[in-house]
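As structure tokens, here come the structures.
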Structure 1
């Protein structure tokens, strides 16, 4: 990290992200990376060697979340987890490594991970 981060909450998340990234460097599995904002949740499958995004799904993707439901809740995260697992199966990807991107394994991040596991991804 180049400079200081003034916001304590952001500083703690970035330090968790860096700590997890150190161990993920040495794996040859595809990474399932999650980003959580206040309104939406995003998931991508990233190839470890080149760093290219293979596929991505979010609550902003058409067909994932219905028009009437909230995009920032646990139910929406479950739908995103199921959708990313389906896209992984289309690409013959079964085993991934879960990158929670510094976010705590709690709430929407946990719901996405459990839905992806139920839909067939192994991590």
Structure 2
């Protein structure tokens, strides 16, 4: 499932979408909030430039919006339907969930977005 060459591997690990041999981020830990968006310029293995064009990752905001809506709906269903919380408690659960998962959703949205445009190349970096 997470074998090298699959989109899922690159999305979940934050590795280079072209060669999947190194992380796109300077700091692999998304919980270091001051470094959550710090990315390497290029992949040191295959040379792929992550910033494909100026402001490329602005498109990831739309992906992030969709992910946040999905997370919010899931938090509501779990709290309201399964735990029987009130509407107010469910609303607070949604807010808390979104705040706690913010760095993970932010990174995941960037990973998803770049993987929409770049495919794995097993020969990348072999020249």
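Summary table below
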item	result
Mean count of other Cβ atoms within 10 Å over residues 4-11 derived as 15.9 - corresponding label from 1, 2	2
Computed 1.8 for distance in nm of label points 7 Å out along Cα→Cβ at positions 20 and 52 - originating structure among 1, 2	2
Answer label among 1, 2 for the case where helix-only ellipticity at 222 nm (-39500 (n - 2.57) for each DSSP H run of 4 or more, over all residues; to 500), calculated from the coordinates, equals -12000	1
Structures 1, 2, by relative contact order in percent (Cα under 8 Å, 6 or more apart): label with the highest value	2
Origin of the derived value -0.38, -0.81 (log10 I(q)/I(0) by the Debye sum over Cα atoms at q = 0.10, 0.16 Å⁻¹; candidates 1, 2)	2
Per FRET efficiency 1/(1 + (r/R0)^6) of positions 36 and 76 (r between Cβ atoms, R0 = 30 Å, to 0.05), the highest-valued of structures 1, 2	1
If mean count of other Cβ atoms within 10 Å over residues 12-19 is computed and equals 20.5, the structure in 1, 2	2
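We did not get these values from a lab; they are worked out from the coordinates using the rules stated. Predicted model, so just to flag it, every value in this text is computed and none were measured. Cβ atoms are built from the backbone, for glycine too; each structure is taken alone.
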